[in-house]
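Input: structures, listed below.
Any read-out appearing in this document is the output of simple, stated calculations on the displayed coordinates, not a laboratory observation. Everything numeric here is computed off the predicted structure, so don't read it as measured data. Cβ atoms are built from the backbone, for glycine too; each structure is taken alone.
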Structure 1
Amino acid sequence: MRTQSDRLRHTMMFEIIGLLTCTPLASWLLDKELLKIGSMSLAISLTAMVCNYIFNLAFDHALVRMGRSLRDRPPMLRVIHAVLFEASLLLFTVPMVAWWLDMGLWQAFVTDLGFVLFFLVYAYVFNWAYDRVFPVPETPTVVES
C-alpha cells in the first residue's frame, strides 16, 4: 500500500496540475471570467481532494481484499478506477456548479460532464505517469485459504 504522505503528494499533484490545465480551458470554453471559473474550480478541487483520498484508499483496500497486486494495474482497471471516481464525484459537484454559475441542475450536469471528460482522460494519464515515477512498493498479495 502507499503511505499517507505518498497519498497526500499524489492528491496535491493531481489537483494542482489539473487546476492549472483545466481552469483557463474552462474559462475560454464557457466564456466566463477566469476568476469565477478559477474560484469554482478551486472549490471543486478541494472537494475532489477529500473524495480522491477516500476513494483511492477504499479502492486499494478492495484490490487487496480481492487478492490483487497494487503494483499491477492493467489498462482496463485504470479505466474502471477513473470512471468510478468521476461518477462518484459528480454527486457533489453538480449542485456546486449549478450554484456557482447560476444555472439549473441539468445545465450544470452537462457543464460538469465537460469537466468529467477532461478529468477522465487526465486521471488515466496522471495516474499512469505517477505510478511510473513513484511506484508502489512490492507487497505480497493476500491469498485466502
Structure 2
Amino acid sequence: MDGKKTDACECWIAVVAGALQGSDGRWLMHRRPADKHHGGLWEFPGGKVEPAEIPKKALIRELREELGITCSPECISPAGFAGTDIAEAEPALVILLYTVTGWHGEPEALEGGAIGWFTPAEIAGLAKPPLDCELAERLFQNL
C-alpha cells in the first residue's frame, strides 16, 4: 500500500443483471439501443447499482425501469459474476448476475432497444458485450 486513500467508487462500478427464464425454457435478452455503448449487442437486462443501494434492490429497480416488471427478493438468486481488469477499462466494471425465477407483468423494452427470448444455444450465437459472453457461458454450463 502506498498510503493513499482510494475511493472505491472511482476504481470500479457495480452492475447487476438478471437472467429471466420463461416457462418454455427460453431466456430473456435485451438488445442495447444503437446510440448506447455496445449499441446493438444483446445482454442480460440490468444496470448500475446506485450509492447506498444493495444489489438485489438495484436489480428489482432496474427490471422495473427497463422491462416494466416487478419481482420480489425471494425470486432472485446469485448466479455468478464477471469483471473487467482495471487495465481494460477505467473504471473497471463488475457485473453481478442473478437468476430471476418469478415476476409480475409482461417484459417489454421500455428504454429502447428490443427484447427477445432465446435458448442457450441461440444466446451463444448472439453478438454480446464481452462480460455478457462470460456470464452466459458460466450460467449455461451450470444448468
Structure 3
Amino acid sequence: MKYVHVGINVTDLDQSVAFYSKLFGTNPVKKKADYAKFLLDAPGLNLTLNLVDAVSGNQVNHFGFQVERADEVLVHQKRLEDAGLPIAKVEADTTCCYAVQDKFWVVDPDGNEWEFFYTKQDADVRSIQTNSSCCTA
C-alpha cells in the first residue's frame, strides 16, 4: 500500500486549507472550488477536504487506501472477500474527485466507508455522474 487516504468534510475550504497547510508544512497538490488534496510521503497520507454546507457529529467523509498499481485493487478486493467482508460497491474507470479511478468500497460495522483505489489519471471534472455522491461517500 502506498498511502492511507482520509477524506474530511469541511464548511470553509479556504480556512481548512490554511490550517492543514500550516499543520503539514506544505500546500495542497490539488485545489478546486469545492475540494483540496494534500499528498504526504512521510507519513504516507492522501488527505482530501470536501466542501459541504453543514457538518454535525463526526467530520470524517471516508477512509481509504491508495494503491500503486491497478492490479492491487483486485488483490485487496479478493483478500477481503476471502476474509468474509462484503464488498459494498465496485467502480471501474470512474471519474471521481477530479481523477479517473478503479476502486471498491467496504463498510465497517458502524457505517464508516473505506475505499481501495488506483488513480489512473487526473480529470478536469469532479464526477461525470449527475448528482453523484463521489468524494462524499
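Remarks
- Answer label among 1, 2, 3 for the case where mean count of other Cβ atoms within 10 Å over residues 33-40, calculated from the coordinates, equals 17.5: 3
- Origin of the value 46, 21, 15, where Cα extents along the principal axes in Å, for residues 49-120 alone was derived from one of 1, 2, 3: 1
- Distance in nm of label points 7 Å out along Cα→Cβ at positions 73 and 105 derived as 1.4 - corresponding label from 1, 2, 3: 3
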